[in-house]
Each structure stands twice: as C-alpha cells, then as structure tokens.
1. Consider the structures P, Q: one of them gives -7000 for helix-only ellipticity at 222 nm (-39500 (n - 2.57) for each DSSP H run of 4 or more, over all residues; to 500) as calculated from the coordinates. Say which.
2. From which structure (P, Q) was mean count of other Cβ atoms within 10 Å over residues 125-132 calculated, if the value obtained is 23.5?
3. Out of P, Q, which structure matches 36, 22, 20 when semi-axes √(5λ) of the Cα gyration tensor in Å is calculated?
4. Which of P, Q yields 2.0 for distance in nm of label points 7 Å out along Cα→Cβ at positions 261 and 285, as computed?
Structure P
Amino acid sequence: MKPLKITNGTILTPYRLIRGGTLVVTGSTIAEISERNIDVPDATEIDAAGRYVAPGFIDIHIHGGGGYDFMDGSEEAFLKIAELHAQYGTTAMVPTTLTSEKRDLLRTLDLFEQATRNNTAGAQLLGMHLEGPYFAMNQRGAQDPRYIRDPDPAEYREVLAHSSSILRWSAAPERPGAIEFGRYLRSKGILAALAHTDAIYEEVLEAFEQGYNLATHLYSGMLGVTRRNAFRYAGAVEAAFLIDEMDVEIIADGVHLPPPLLKLVYKIKGAERIALITDAMRAAGMPPGESTLGSLKNGLKVIVEDGVAKLPDRTAFAGSVATADRLVRTMVQQAEVPLLDAVRMATATPARIMGLDRRKGSLVTGKDADLVIFDENINIKTTIVMGKVIYHRAGGPAAGVPAAGGPAI
C-alpha cells in the first residue's frame, strides 16, 4: 500500500485541535501528525479542505443495517452491515445478538468468525456482544419473551467454550444466578453489562462489585425510581449515576433519549464515562415502513416511523435506525455538547470500555489508522479503516481515492 497523506484538515487529537494539519498513514497505522505540510513521496493524497479529521467511530452495540441483521444466519449479513455503517463513519463495531434459541446463537458466533476473515470493505468486526437471554420479563422491550430465562451455568459455559469472539454479555443482574454469571464472565476477561433489568440500587451495587461495569443503553429497558410496599427505591438508572466508576452507553438519536436526558447524562457522567451507541436494527440506512427486528426467520415485526423502530402496537421502541454520524450530530446540535466531547464519546470512551484504547479511539502516532473526515454538520466525507479508504463520497478534491459507488476521482 502506498502511504496515505491527508492535508489541510482540522485534526482532532486527544490533546488539541490542529487546523490546517497533515496526517500521514503508513500501512495500517498513523505514522505522523503535523501542523505543517509533510513531503511524502508517492503518497495517495486527500485534501480535507478544512473539514474535520477525527478518529473513526466505534459502535459497541449494533444489530444491523441496510436491510440485514446479524441474526439472519448468513455471512452476507455481517459484511453488508459493516459496509453500510462505514458510510456513516463507523470504522469498528461489536455485532450484537438478541434473545434466541441456543443453536441460532451458536450459528451466529460461527458466522462472525467466518465474516471477520472476509471483511475487506466495511467497518472492522471487533468481537461479539450477546444481549440476553437473561433478562427481566417486565423490561424486555422488544426482546422475544419466548427465550427469556435465568442464567444457566451449563448453557453459558457451553456458549463461551464454543467461541473466543465474545467480548461482552448483557444481562439483568437481579435474576437468580446472575451474580455468579457476572463473576464467571469476569474470570474469562469478558465485560458484563446490566440490561433490561428491574434491579434497584442495592442490587446494581452488588453486581458492579462482581463485574457488571457497564449499563447497556441507559434508561432503555431499565428501572428508575420505584416504590415497593410504599417505600421509594433508587433504580438501575440512579445506580448508574451514583456509581462514579460505572460506564454507560446511550442511544443518542434524540428519540430514545430526548435532549434534556442527553444533557443530564452528560452532566453527571461526563464524556469519559459515556459511549454513544446506535443499537441499530436492520432498517438503519433504509426508508421508513415495515421491517423485522432480529432474524427474518423468527424475528419480530416492527414499524419504522419518526426516525425510530417501534413495535406495531407502538407500546415500545424496537431498536434504533440511527447511524454513528447521527449520534455525534445529535449530541452537538441538540444536547449542546462540545464537538471534541461528542467525538470522544463515539471513539476514545468506547475503545477504553472494550479494552482497545492502546490501539484505537484517538489520533496518535502508532495507533491504528481508523479515520473519518466530516464537515461542520457531521456529514461523512471519507472513512478509512486500518489505513484503507473504505468510503469516499464524490464531489470533493482527492487524488487517486475511490469514490463511493464510482471510480477514482
């Protein structure tokens, strides 16, 4: 591969914003960042034309997009989802499952490993996130109730022995056996996250001590302040706020959480503890209308309207149709968060949560060359994964870079 040279960019580093800067990529890593133009013989050049050059977005909770779901039972689904979201600035993702039959789950894990070997045109597939089936029935949202159950040591040990690609697993910590489950995950180096839960503060605190360090899509499928026998209790939402060291992820599409709640989460947790996630289902990047959450074989029918997926009776949201650029845009324009912090929540923070911050999440010499170029409205111009231009929108100055859907321009 020729060296890649990005010039005239507004570069977002962890430490400062460099206007008119130059960034050089050699192979799959960032070789140099400078305030001046650097002579790089034979380099492929991209003129950022003053646009922002930022770390690529890292989505640690995503189900699908472009008409595909990771539970579809095909390698094509993995590859097409990765390609679709790369167009919106995602350079790395953690594919996520839904509650399902065990054989479908194991098949999905096998397909992940197969797709990883053949993924050359989309966001990098980092590892799997298992969402369920150990959830509270009252907080199931769009999760299929047929498969919801208590943690079974024989079952989860079999699943974990089947695949080494599992990075995180979300569960309701109040379910019988869930504390032991979290402890086992921690022993295997797998992130335990609380989700779809009726837990109160005291239960969450115990779970946190045993490895549940992340709150999955905060507020969604999660108990807030509640009453039991006339007494008021803090729920999982308040626990996530009160436990300073607990990380949270939020679906920052402006619908799952409206701007006031986005502002509240940011005010309490700060950019260092918040990961922006799409939680996108197959309808992301598709027109409104009917769709399916989960596999086409036995998934749940949903309807997409008002910029979100809903159950047909409109009693609950059924996953989002957001893309990563929309998350950053919403945080900046609706939640009034500084751009550097909004980008951090989509890059450095999720990288740290997943234990990948030594390689990803920031523009630093020696790190993976996962980059995105966007304008002041967070419209994506170019996406680069491990030093390779995956997406480049036609209509701007670049030399020798393939345009999305067209030849080199």
Structure Q
Amino acid sequence: MIARAAVAAFAALLASACATHRARDGRPLTLDTHVDIPFAYMAEPRFDAGGDTPLKVDLGKMERGGLDAVFLVVFVEQGPLDAEGYAHAVAQAGRKYAAIGRLLQRYPARIRLARTPEDILANRAHGLLSAAIGIENAYSLGHDLARIDAAWAGGARYLGLVHVGNNDLCTSSLPDAERHESNEEGISEFGRAAVARANALGMMVDVSHASDACVRDVLAISRAPIIASHSSARALVDHARNLPDELLRAIAARGGVIQAVAYREFVKRDSAREAAEKALQKAVAAQAGDGEYDSEKHGFLPAYLEGMQRIDARYPLATLDMFLDHVQHVVRVAGIDHVGIASDFDGGGGVDGWIDAAQTRNVTDGLRRRGYDDEAIRKIWSGNLLRVWQAAIDVAARHEEVGR
C-alpha cells in the first residue's frame, strides 16, 4: 500500500513538473546519465565547471544547451586485485567525490545535488541544474561492502559494476588480453553481495561495461530493475560494449532501461580512425616525455588538439543521426518505456551534432524529426530513467518494511 502510494505520488509530481516545463519553454526535462570528470575537476581553474572550460560539460554549456541534469561519474581505472590496488582505487574515488562536493558548494545558485527523482524535478522547477552521482567500476569499493553505504551517504545513486578488465565483482565486456582474462564467467560472490546491498539501499545497479554473462546474472539476482547507464545496440555496431538484442529485451522485461550512448566508437566503427587516434596519443605522450598517454595531461595540449582536427577531417566522426539510429533500435527492440540517453562526455563522446552539452537541443530536434511526440521524447530524455530510479527506491522500502 505504501509503495503504491509512493508510485502514485511520484507519477503526479512528474506530470506536474512536466506541465511546468512545457509552460515555461516547451522543453522536456533532459537527463544525461553518464558524464565523466577529470581528477583535477574543480581543483584547477581550467576545470572549474562554473566558468568557460575545455570540458564538454560545464554549467554554462548545460544552461545554453538546455541540459537539466547529469550523473557525474566517479570512475577509476582497473588495477591489481590486492590491498595496494584497492587502497589506491578508494583514494582516487575519494578525490572525485570531493571534486563534486566543491562544485556544489561553489555554485549553489546554479546546480544542486539530486539524491532522488523528486530532487531532479524540484531543481528543474526552481530553474536549477541537477548533479546526481554514479559509480563507474565498483573496484573503487576496495572489496568492502561497507563502502557501498558510504557511497550512498555521499550521494551515489547507481553502482556500475565493472569497467575495462575483470574485477572482483564480475567479468568485463572487454577483459584484459594481456592478463589472459576471459569474460565467459559472470558475477562473483562478492558481486552478488554488492548487488543485494545496492538493492537494499535503493541504489540502481548498472551493467554497462559488464560481460553478457554478468548482465544475465544480474538480471537473475537483482530485486529491482537495472540500468545500462551508457550502452548502445550491438545489432547496429558489433562492439562488445554494446548490448545484443537478447539483453535489450531481457533488461526491458525486468522493467529496466538502456541509456543509448553517443560515444563515437560504439556508434560508428572506423578502425583506421581508431588506429590514427592511438598513434596520435602515443606521439603526444612521447613529445611530453611520458611513456603513456594521459587524457588529463595530454588531451588538452595544442599538439593533441591540432592532431585531432586533422583526424576529424580525414576520418569523419559518427553523426547525430547515427546515434539516433541506436536510440530508435532500442525503442523497436525493448520498447519506448525502456530507452534513455547518455553522452559519455569528457570520457568519450564524439558525435557530430552533439559534440558537447551546448548542443543538447539538437538531440531533441532530431527525435522530433523522426516522429517522436512530446510524451515519447519526455520518456526517452528522463521519464524512463526516473521511473527505474524510483522503482529501486521502492524495492528498498519494501525490503526494509519486511525486515521490521
């Protein structure tokens, strides 16, 4: 009874908020579920998101482009599964939580933290942007379930289980070949415990980057609908990071949502471009006296930016229409209630027509050109994700009530 009342209240609030949005400017509430941040975010002037920055997402670009809400991502790369590796990952994650905190403290008149779907709606109604927090690669938990609770307290609202390379929770869609990893196995016992704890808290479970076997396991064990925070359609681009139709349908059947991602390599395969980018990265790193490319250190250097301009001219980027083909494919396979949108900005992105947050309106216009009406666009941009988020909260509330 309580859960049904909560769902009804949320539906009424969503309808009211959407009416307010249409009355003000005709725009849907727009929510991007995957925006990366550098480790120097809000610590160096060039990455102060309240100003004019080289980032693809800062507050000015969000305001100009009509992007209302983003999940800022606490991401760490995969490292060794030992005490030293876990400690390093925990420390790296801590830097990103602190950076998001600085953003919110510095610009409270422009952006607020969103811990619930209601916060997203309330912020939008008051003319404020929203920042929610997602975890990418639960390796940053340091193999300690208590850190899920700490992340929840710090505002994290989805748990991305894995990244590139297998971790202690589950296998990756892109296992580390140098370590002779396989992705045939699925979730580990620690991964099962992490999913159960996320369910108990009301934290969404994210299977982007997970192997197909892991996705199937999570679907079998999660009590709440799950999300793929940034994955497109493998039927259109045969990349392991994209999801096959079988899993698009399975996620939808359990009430979940697939956030189609506008990342160039997942929207358009171009092996020659990929090779050119890797060669440029190697050359720029060597010129700087470094053995490996570091996106924060080298990705904003003139040599890199000029090199990317030459690559763009020779090997054209994926287009907005190519990205929308993926959105439309997910709609056809999984249904209009199970698709959303993610950019992967500042960790990827790279779609001509939605090159940064300032061009967000182009996505809405593209959906309209394809015949989607206002209600469908609202679902794609935010309604579906907000519904799943609320469902995760409701499952946790029922779990707590049963435990009393």
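1. Details: P: -7000; Q: -15000.
Going label by label, the one that fits is P.
2. Numbers: P: 23.5; Q: 17.9.
Structure P accounts for this read-out.
3. On the way: P: 36, 22, 20; Q: 29, 26, 22.
Computed on structure P.
4. Numbers: P: 2.7; Q: 2.0.
Going label by label, the one that fits is Q.
Quick note: the coordinates plus some simple rules give every number you see, no bench work behind them. In this text, all values refer to a predicted model and were calculated from it rather than measured experimentally. Cβ atoms are built from the backbone, for glycine too; each structure is taken alone.
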